[in-house]
Structures are given as C-alpha cells and as structure tokens.
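Structures given as structure tokens follow.
Derivation of every value follows stated rules applied to the coordinates shown; laboratory data play no part. Model, not experiment: these values are computed from the prediction. Cβ atoms are built from the backbone, for glycine too; each structure is taken alone.
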Structure I
Amino acid sequence: MNVNITTRKLETIEDMRLMQSLEKTVWGSESIPIHQTYTAVTNGGLMLGAFDGEKIVGFSYGFTGFANGKTYLCSHMLGIHPDYQLMGIGKMLKENQRKFAIDMGYDLITWTFDPLESRNAYLNLSKLYGVCDIYLENWYGEMEDGLNKGLPTDRFKIEWWITSDRVEESWIPTIDRFDRPFTVGSSEQGNPILAWDEQDIPTNSAGIEIPIPENFQLIKQNEPQLALDWRLKIRTIFQTLFRDGYALVSVNRTTLGIHYYQVVKRNTIPLNTNERGEIE
C-alpha cells in the first residue's frame with residue numbers, strides 16, 4: 001500500500017469522535033466516552049492521530065499521571081487500523097508523542113503491554129528504548145475482547161525516560177553474550193513450549209535472555225492450555241528477575257518462531273534520573 005501518513009494533535013470534540021470510531025474498529029469493544037477523553041486532553045493529556053488523507057488510521061491517547069511526587073504522561077492506548085498495521089505508524093505516533101510531551105514539560109511516559117506480545121515488545125524496547133522492571137499481575141482482571149479473553153491480563157509497565165541517554169543516544173548494553181538458562185521445546189501441534197520446571201532462576205549474570213513465542217495469539221487459538229502455561233511461567237520468571245534488580249532493555253528476534261527478551265541490571269542503564277516514578 002502506497003500511502004503518505006501525516007500526524008497531528010487531536011484536540012476538539014470532533015477529533016474525539018474520530019478517535020472513538022477508530023477505537024471501536026481496532027479493539028472491538030466499547031470505546032472511551034468522549035467526555036472523558038476531551039477532559040483529559042484539555043487538562044494535561046495528549047492525543048495524536050495518524051491520517052491517510054482525511055481518513056484517521058491510527059491514534060495514541062495519554063493523560064496526566066502522578067505518583068511518588070512525580071508527574072508523568074500515562075500513555076493509555078495506541079491503536080492502528082487493521083489495514084495499516086506493520087507500516088511503522090505506531091513508531092511514528094510514539095516519536096511524535098515524545099516530542100509533544102517534552103514540549104509540555106514531561107520527562108517520563110509510561111504504558112502497559114502484554115508480556116507475550118512480541119511485536120509490541122520489540123517496538124517498546126528495541127525501537128523506542130523504553131525500560132521495564134514492573135510486572136503487573138492480572139492487571140485488568142477478566143476481559144472479554146478478542147486479544148485478552150480467556151487469560152489473566154498480566155502486563156509489563158514500560159518506563160520511557162524521554163530525555164535520557166538511553167533514549168536520546170539509543171543506548172544498548174555492551175554484553176558479548178547473554179546467558180540462556182531456559183530451553184524451548186515443541187508441542188504436538190508444533191507450538192513452542194517453555195521447558196522449565198521452576199528451578200532456581202540465575203540472578204548473578206550480567207545479561208539474560210528469556211524466550212517468548214513469536215505469535216502468542218496463534219497459541220491462544222489452538223492450544224489455550226499451553227497459552228496459560230506460558231503466561232504463568234513468564235510471570236514467575238520476570239517477577240523473580242525484577243525483584244533481583246534486572247530490567248528489560250531489548251528483544252532479540254530470531255527466525256525460529258521464538259524471540260528473546262534481554263535483561264540487564266537496571267543500575268547499568270543510563271536513565272539520567274534519580275526518580276523512579278513507580279506506579280503502585
């Protein structure tokens with residue numbers, strides 16, 4: 001598809017209606033009320049739209065957050081029309097979100113994503129240079145939309161320190177080799193299995209790689225019990241690693257149906273701040 005995508009701030013009631021119509025298309029669930037989104041964007045929030053001509057094809061929506069004495073932008077939702085996905089529009093929206101947020105006085109943007117969605121992970125960590133050491137267990141409770149139905153809604157909380165050396169200089173760790181303590185097998189249907197019996201998780205390594213499926217939604221569709229197995233094992237692994245001072249920094253993508261999260265000690269990442277901005 002040959003298109004010329006432009007982006008702009010969404011600020012009016014009419015803009016909120018545009019976002020609402022696309023939200024229904026993307027998520028297949030009830031959309032956020034316009035009175036809520038309009039109130040948010042006129043009180044420190046930020047909404048951006050991506051357009052193919054006059055047609056809205058993507059949006060990002062964030063509102064002001066506050067915790068531990070620090071104000072930040074909580075980037076609640078990003079959606080791309082199904083016909084326009086895998087075209088770099090999500091990254092374009094996030095980069096523009098960063099520019100506007102800096103102008104508004106923010107230095108931190110946070111958002112959540114499913115730890116087993118590899119595409120989102122790659123964007124958030126390896127393209128945008130976010131970091132994560134917060135694991136939220138069943139954060140939204142039971143959800144009925146197509147992406148979340150049937151599993152605990154575990155989430156990673158991304159911290160995007162938008163004026164840090166990590167972001168501005170595209171910092172990545174200089175580690176010759178990441179340890180791989182976890183192995184991956186295959187089910188009868190050919191889906192990957194995390195072959196780990198919950199023995200000790202190594203916490204004395206400079207860098208560790210943790211496998212996740214390339215296509216978790218496919219596993220959910222044809223082997224729901226295996227999908228739950230992935231969810232619970234990944235939960236235990238990252239809760240342990242985060243408690244021991246590790247943070248996510250990148251995703252190592254392979255061609256074998258498995259990608260690898262890369263973690264290092266958080267205190268080695270140049271975030272240029274003493275503020276953690278943690279969300280309880």
Structure II
Amino acid sequence: MASDREILREIWEGKLPVCFILNSEEVIDLPSPEPYYLMVPRLNYFPLVTEKVRKHFLRYVHQDKHEAEMWLEFNGLPIKWHYPIGVIFDINKADIELPWNITVHFDKFPEHEILHCSNREVVESHFMSCIKEAGVLKHRSQIVSSMQKKDHNQLWLGLQNNKFDQFWAVNRKLMEVGQGGEDTFKYIPFRCHHGDKPMIQRLVRPVTEEGHRKTLLHLLQEVYPNEYQNLKVIMHGVEPPRETPLQWMSEHLSYPDNFLHLSITMQQSS
C-alpha cells in the first residue's frame with residue numbers, strides 16, 4: 001500500500017498558473033475582456049476547474065453561444081480535457097512559458113478532435129472508467145468490484161473538491177498489494193504520451209521472471225526496445241531516475257485515475 005504520505009501530498013498539492021484568454025474572433029463588444037488567471041491543480045481535469053472562466057467570458061460572446069460547450073486551445077490544438085491537467089502540461093512543456101496561456105472558445109467545436117463534455121457527470125464517468133481499468137490491471141478487479149457506491153462517490157468528491165484526505169481514505173485500498181499472496185500488482189497501469197500522437201499502453205509486470213523488481217528503465221525497454229536509450233520521461237513536471245522501481249512509482253506517482261502518465265520525448269543521441 002502507498003505509505004509515503006509526504007510524497008503523495010506534495011504531488012496532490014501541485015498547481016499550475018494559467019492565463020485564460022477569450023478567442024478574439026468571438027468577442028462581440030469592445031473592449032475585449034481581461035484575461036482570467038487561475039492556479040489549477042495538476043491532478044484535476046479542466047472541466048472541473050473552469051466554471052468561473054466560463055462565467056467570466058460568457059457575457060462577451062454572442063447570446064446564441066451562451067448554451068454552447070466551452071472548449072480550450074493551446075498552441076493551435078484543442079486541449080483533450082479527458083487527460084489530467086498536469087499530463088497536458090507535461091506533454092506540451094517545451095512550448096509553455098508560465099503563466100500558461102490558454103485560449104477559450106464557445107464557437108466551432110472541433111467535433112473530430114476532442115470528446116464532448118457537456119457536464120461534470122461526463123468527467124465522472126470517464127474518471128471511474130479509468131479507475132476500474134487500472135483495478136483490473138492491478139488486482140484483476142477484485143478490489144474495485146468489491147467497493148460500494150459510497151466509496152466511488154468519495155473518490156469522485158475527493159478529486160472534484162481537491163480534498164486529499166477524503167480521496168486517499170478510499171484510494172489507499174486500491175494501492176494495496178497482497179492479493180493472492182503477491183507483494184506487487186499483477187500489471188502496472190501506465191500510459192505513455194507523445195505530444196498529440198495516440199497514447200501507448202502495454203501489459204508490463206512489476207517483476208521479472210526471476211522475481212526481481214522492475215524499474216522505469218525496464219518499462220522503457222519493453223515498450224520502446226529500439227529507442228529507449230534516447231527517450232526522456234517527464235512525470236509531474238520532473239524527470240524520474242530510470243532506476244526507480246515500477247511498483248513504487250505506481251503506488252506513489254500515479255494520478256488519481258490510478259495510472260502512471262509518462263510524457264515521452266525523443267532526445268538526439270550524442
């Protein structure tokens with residue numbers, strides 16, 4: 001079970017300064033609205049933290065768009081709201097100066113590029129789906145399937161309200177090992193992100209066939225056998241040592257969806 005509470009809390013409290021700017025083509029009255037600044041939690045999702053952003057800009061767009069779905073753009077590309085905010089930042093880190101400037105839209109929703117998110121229930125459904133998928137990988141779903149509805153609600157409310165203790169009171173159960181006498185998870189839930197390319201998942205065990213603990217280096221070797229030496233990995237804004245054990249990473253560095261999210265970039269070989 002995850003036990004290093006200081007690390008868990010420090011990651012939980014990570015925030016990013018964001019400057020939201022309304023797309024100038026959608027402004028109906030001059031002067032244009034002032035930007036809206038927020039400190040947003042890395043572990044959260046944009047639809048859960050941008051209600052005030054929507055209210056701030058809504059009076060500056062055409063009335064026909066007041067019921068429209070707001071969407072965000074960075075560097076000319078729509079932001080995938082179903083990724084945690086910190087993951088989106090790490091994927092684009094090379095192009096970002098703080099505060100992070102993000103463009104707000106109420107018009108021309110990019111139907112073929114991002115998922116719709118009409119309300120918080122959509123985020124909740126996506127989040128719980130990820131939790132269950134990670135549970136299958138770690139414990140063959142034994143723990144997740146035994147949880148009650150109130151446990152699911154507590155996980156969701158803990159994330160939604162940014163309450164560390166509320167969330168971890170339940171999530172610690174999902175980080176427990178010992179199922180079937182094993183002292184590690186069955187597989188490590190992780191996702192590798194390469195810019196705007198599709199993310200990559202594989203079945204990777206936390207131990208070798210000989211019973212030795214695998215490290216981040218092992219994961220890279222299994223997923224990228226021909227490129228691993230030239231890859232740079234960023235998680236939670238930092239580059240973790242390659243000798244870090246996968247089991248420890250999964251217990252301590254996973255996002256609230258219980259997945260490790262690795263931002264991968266290619267470095268030029270020397």
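Observations, loosely collected:
- When distance in nm of label points 7 Å out along Cα→Cβ at positions 20 and 76 is calculated for each of the structures I, II, the largest result comes from II.
- Which of I, II yields -0.34, -0.56 [log10 I(q)/I(0) by the Debye sum over Cα atoms at q = 0.14, 0.18 Å⁻¹, for residues 4-59 alone, calculated]: I
- Value 16, calculated as relative contact order in percent (Cα under 8 Å, 6 or more apart), assigned to which of I, II: I
- Parent structure of the calculated result 68, 53, 34, given that Cα extents along the principal axes in Å is the read-out and I, II the choices: II
- Structure (I, II) behind the derived value 17.4 of mean count of other Cβ atoms within 10 Å over residues 156-163: II
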